[in-house]
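Please treat every number below as a calculation from the coordinates, not as lab data. On a predicted model such as this, the values are computed, not experimentally measured, just so you know. Cβ atoms are built from the backbone, for glycine too; each structure is taken alone.
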Structure 1
Amino acid sequence: EGDSNTRTERLINIMERLNGAITRYASACAALKAASTPLKSLQFASEYAKLRGEFLQALAQLVYACKSLCTAPPPAIARTIAEVTNDRLQIYGRVTYQMRKSVQDFRTCAENYQKLYQSAFDADQGTLSNIRALQEMCRLMADSVERVCMNYNASGFHRVHETNDFCFGKTVEMRQLAKCCTEVRRLAPPGPSADDDQQTITHGKADALISQ
């Protein structure tokens with residue numbers, strides 16, 4: 001019970017911080033939109049702030065998904081659905097759907113960062129490096145969740161063994177972002193091997209996702 005209470009308190013704290021940050025980015029987006037004029041377009045800044053908010057929202061949804069592993073037990077029909085669809089992870093019910101939705105959200109966010117990168121052809125190198133780092137963070141999170149809730153053939157399983165160092169630039173900010181990416185990859189939950197037919201969604205894996 002003590003561990004359960006600690007986990008609940010931790011989730012509440014994380015959600016409060018995420019929701020606070022999401023609210024601030026929403027306010028920033030509104031302010032940038034209001035300040036933008038035909039002579040002084042703030043489209044890039046608005047899109048950047050919007051994407052930061054979307055990433056934080058994806059993190060919040062992931063925390064909700066992990067929490068639902070405790071609060072939303074699978075329906076009685078879940079095992080039948082798993083057998084009919086030949087998708088073992090359907091036995092976990094709603095949490096499987098929520099986590100797979102999180103994978104899509106992180107992938108979409110990464111794609112939108114790529115579009116922003118391509119549109120920022122006149123941006124300075126520091127800005128471009130920052131966008132690239134944030135895009136990589138989205139990909140890392142998508143891969144991590146994918147290893148928990150998708151089948152072995154999903155692409156996320158095959159990036160977990162990558163050991164290359166992240167390098168986005170030599171500034172303090174870029175080195176810190178590279179360090180964050182390295183830590184996120186280190187904390188990633190393990191996925192099953194190719195010959196493992198007992199893939200599971202466990203509290204340990206959910207905790208690993210939250211720790212990232």
Structure 2
Amino acid sequence: TISACGKGGQANRALMLLQEMRQHGLHPNVISFSSAISACEKGGLWERALQLLAEIRAWGLYPNVISYSAAISACEKGSQWKFALDLFSAMWRCGLEPDVICYNATISACGKGGQANRALMLLQEMRQHGLHPNVISFSSAISACEKGGLWERALQLLAEIRAWGLYPNVISYSAAISACEKGSQWKFALDLFSAMWRCGLEPDVICYNATISACGK
């Protein structure tokens with residue numbers, strides 16, 4: 001039920017259920033806490049998510065990859081890149097190996113925080129640990145490049161997506177076009193915009209706006 005409330009965007013209901021569970025003398029397990037943390041992530045309650053992660057140990061339990069993943073995602077949504085990175089590092093110290101979801105959320109958090117180089121290092125580290133980045137991984141890294149003014153690296157990453165046997169989506173192209181726009185590279189922006197149509201992707205409003213702005217520059 002906690003999980004259902006979380007998925008339905010009812011974070012406060014999920015937290016009330018967790019509290020009620022304890023009031024009735026029931027001992028929540030890691031799944032209970034992880035579901036509540038996930039509910040906080042969806043509800044934008046990153047501070048409460050961190051509190052719950054700490055509470056897991058207070059109950060003599062150990063957070064797992066899912067617990068950390070949900071907490072990192074909560075920090076990412078709350079634009080708290082430092083906390084996201086701290087949790088990511090804490091996982092390794094606890095002997096937990098971050099999965100693709102954890103990496104993606106941390107890369108995105110670093111990107112939002114203007115930490116492009118950290119985001120790129122994480123993408124590299126991800127591959128070194130034998131994990132296969134997905135389109136979300138690359139798109140988050142491209143977005144980080146856009147915010148960091150690294151338009152050339154953004155284009156390289158867009159090309160790498162196909163090298164990994166994946167297909168760029170609208171978000172990938174949108175981030176790359178925005179990177180070109182910020183770098184005053186209108187020709188590249190226009191090329192990417194045209195490439196989207198050739199790939200059967202329909203540009204969204206963000207793509208149009210970034211391309212128009214690039215041409216204006």
- Task: Compute FRET efficiency 1/(1 + (r/R0)^6) of positions 35 and 67 (r between Cβ atoms, R0 = 30 Å, to 0.05) for each of 1, 2 and report the one that scores greatest.
- Result: 2
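Comparing relative contact order in percent (Cα under 8 Å, 6 or more apart) across structures 1, 2, which is largest?
Details: 1: 16; 2: 11.
Comparing 1, 2, the top value of relative contact order in percent (Cα under 8 Å, 6 or more apart) belongs to 1.
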- Label whose coordinates, when FRET efficiency 1/(1 + (r/R0)^6) of positions 51 and 91 (r between Cβ atoms, R0 = 30 Å, to 0.05) is calculated, return 0.95 (choices 1, 2): 2
- Message: For distance in nm of label points 7 Å out along Cα→Cβ at positions 139 and 171, which structure out of 1, 2 has the highest calculated value?
- Response: 1
